[in-house]
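Have a look at these structures, which come just after this line.
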Structure I
Amino acid sequence: MRRAVSIVCIGGANVDRKARLLAPFQLGTSHPVATTQTAGGVARNVAENLGRLGHTVSLVSAVGDDHDGQWLIDATGPYVDVRHIVRTAKANTGTYTAVLDERGEMVVALADMAVYDTVGDEWMKQRWSELSPVSAVVLDTNFPSDAIRWTIEQCHRERLPLCVVTVSVPKVKRLPPCLHGVTWLVTNEAESIALAGTGGDSVTEAMEALIRSGVENVVVTRGANGVAYATEQGERGTLAAPNVTVTDATGAGDAFAAGFLYGVLGGFSVEDACRFGMSNAALTLQTAETVNRALNERTLHATYEQYFHQGGTKQ
């Protein structure tokens, strides 16, 4: 349906463990749950989504020299080039443990990400030198500040399209104040406000501040309230989210980012790329999997048509 693009995704690759409550949550007591284990991490999830959508994708990350690390590499390998995942004996593989309520919404999540403390700008320079030429870069905010800053500056120097996908409110502070070189920023409401530092609770003000900081295109996901976006060309817009029955919300934001990138890298407008993002998120929300195993170009386009009834506008 479109020309495949070579993409490198840089950042988190974790083991996701999810415990879904079988009854309403109450503090101070144990709960019966159903547990699952899947491959996760924002960069890794985006990479697998893009791989399933037909792109050539490499993943740059760090895992422990342990069973979880090998399991994660084996689980990711069918869709992603995993040769740039570095194994280290200095820390365990990252883990993300989420407790979900009976509706599939997150109650609490626990992240053990000490393995990324082994990453720095020199580490990134070495990995970068080993990469084949790529058409675009995806960067999450799991790595330390110096590695993130170096990657943004390097993409700016090489004029490589760069999409930054935020991970959490604390980790947006790892991004530098100057964001020149960031082509697309995909974030959520709380993260956008924290990153913008405008002191209020207005997503609109946050987007304007982020455009002024150098980001070319800002996309803010708002859960059931849809998406807001702003571009340096002056485009502003909001889109309503499809009405879907949520099985599990884990991975939906990463699916949105991948669907959005599928759109913009395929030549669609930011607005239509957001629709592809919401379509992919809808596919993920309706499954217990962090990345929907049924995902491919055909299912994504069918979902787009189901919810938006139009073919999209290429720029």
Structure II
Amino acid sequence: MNKLLTIIIPIYNTQDYLKTCLDSLIIKEQFLALVEVLLIIDGSPDNSLAIAKEYAVKYPQTFVVINKENGGYGSVLKRGIQEAKGKYCKVLDSDDWYDQHEFENFVNELQTINHDVIVTDYVKEFVFENRSELQTLFDMKNKQVYELDEDINKFEKDVFVMHRLAYKTIILRKAEIEFPEKVFYTDTLFASIPLFFAKDVYYTNLKLYRYFIGRDGQTIAPESIRKNRKSVEIVIKYYYQKFLENKTGMSIQKRIFTANSLKNLVEMYYRILHHLPFPDAQKELSEWHNFIKKTEDYNHFSNCKMIKYFNILPYIVFRYTSFIWKN
């Protein structure tokens, strides 16, 4: 049977969460048969491989185990896109899960539509605080199709994030993303670069993805982001390079959207570096600023508070007065 949806699950050291993740994908047979789940073990030293194999044995028509040497999150995404047999492709982190009922509805709905990008709602699950936060979209109408060349700048900035997105696999392959290996935060590239080639987006308000917040060692924690800041820099630079390579073929609206997206990431990185210990911050901010000044989009990037104040204030003043203007 042809597959409608491929789910790529990067797996590394998540044996304690993996069964919850995989159990959430077990839906009625008529829908499960349409789904391919790629369980990509990225050199994980724990018991994740054995757990993954259990599901592949029990549901061989759906679960596929790929055991590879460790190459990092991006290497898993690259392998998954290469192997995917589904018309659509989606990523699910192995410590997160889907709402089963919403997942069944999602697969059913995919049978009735044919659009380049599918966007859903998602829920932030603060498990250790016993609370949840629905992340819905107020600027998009349920079951509505939007033309990206015309409408992309009408959306909230939280639309194109990995947890919401499914792309047509053919669009992902057309994007030719060479995900940097052994680098964090490459989900940003999965979420952003295929938009260069997509024509339309369909929104359904299914509360599909459940995003686990608060696990020890999560890369979204501020201390982890600072520790892994070079990964952030690599991702931003690669995203920008792909933009330069493709922007002549993009609509004006897409170019504006992408330039603004990059500007937000550029400013975010200034903020990350700003919070380092004084000597490191001064050195790395200077290096980052020199790089940004040499880009052909510097005039656009510089239209944000961090860069404006960095340009006009002595560093010591910039650092110790930032609390006044950081918001």
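Only the coordinates and a few stated rules stand behind these numbers; no lab work does. Computed from a predicted model, the values in this text were never measured in an experiment. Cβ atoms are built from the backbone, for glycine too; each structure is taken alone.
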Answer label among I, II for the case where Cα extents along the principal axes in Å, calculated from the coordinates, equals 64, 45, 36: II
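Quick one: helix-only ellipticity at 222 nm (-39500 (n - 2.57) for each DSSP H run of 4 or more, over all residues; to 500) came out at -10500 when computed from one of I, II, so which one is it? Show your work: numbers first, answer last.
Working: I: -10500; II: -13000.
Label of the originating structure: I.
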So log10 I(q)/I(0) by the Debye sum over Cα atoms at q = 0.22, 0.27 Å⁻¹, for residues 174-221 alone, computed for just one structure, reads -1.01, -1.06; which one of I, II is that? II
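One of I, II was used to compute Rg/Rh (Cα atoms, Kirkwood Rh), for residues 70-125 alone, and the answer was 0.99. Which one was it? Provide the component values of the computation, followed by the final result.
Details: I: 1.07; II: 0.99.
The value was obtained from structure II.
Ranked on volume of the Cα convex hull per residue in Å³, for residues 110-253 alone, which label among I, II comes first with the largest value? Don't jump to the answer; show the numbers that get you there.
On the way: I: 135; II: 126.
Going through I, II one by one, volume of the Cα convex hull per residue in Å³, for residues 110-253 alone is largest in I.
Suppose mean count of other Cβ atoms within 10 Å over residues 62-69 works out to 16.6; of I, II, which structure was it derived from? Show your work: numbers first, answer last.
Details: I: 19.5; II: 16.6.
The read-out was computed on structure II.
Thinking only about mean count of other Cβ atoms within 10 Å over residues 86-93, which of I, II has the largest value? If you can, show how the numbers build up before the last one.
On the way: I: 16.4; II: 23.8.
Sorting by mean count of other Cβ atoms within 10 Å over residues 86-93 in descending order puts II first.
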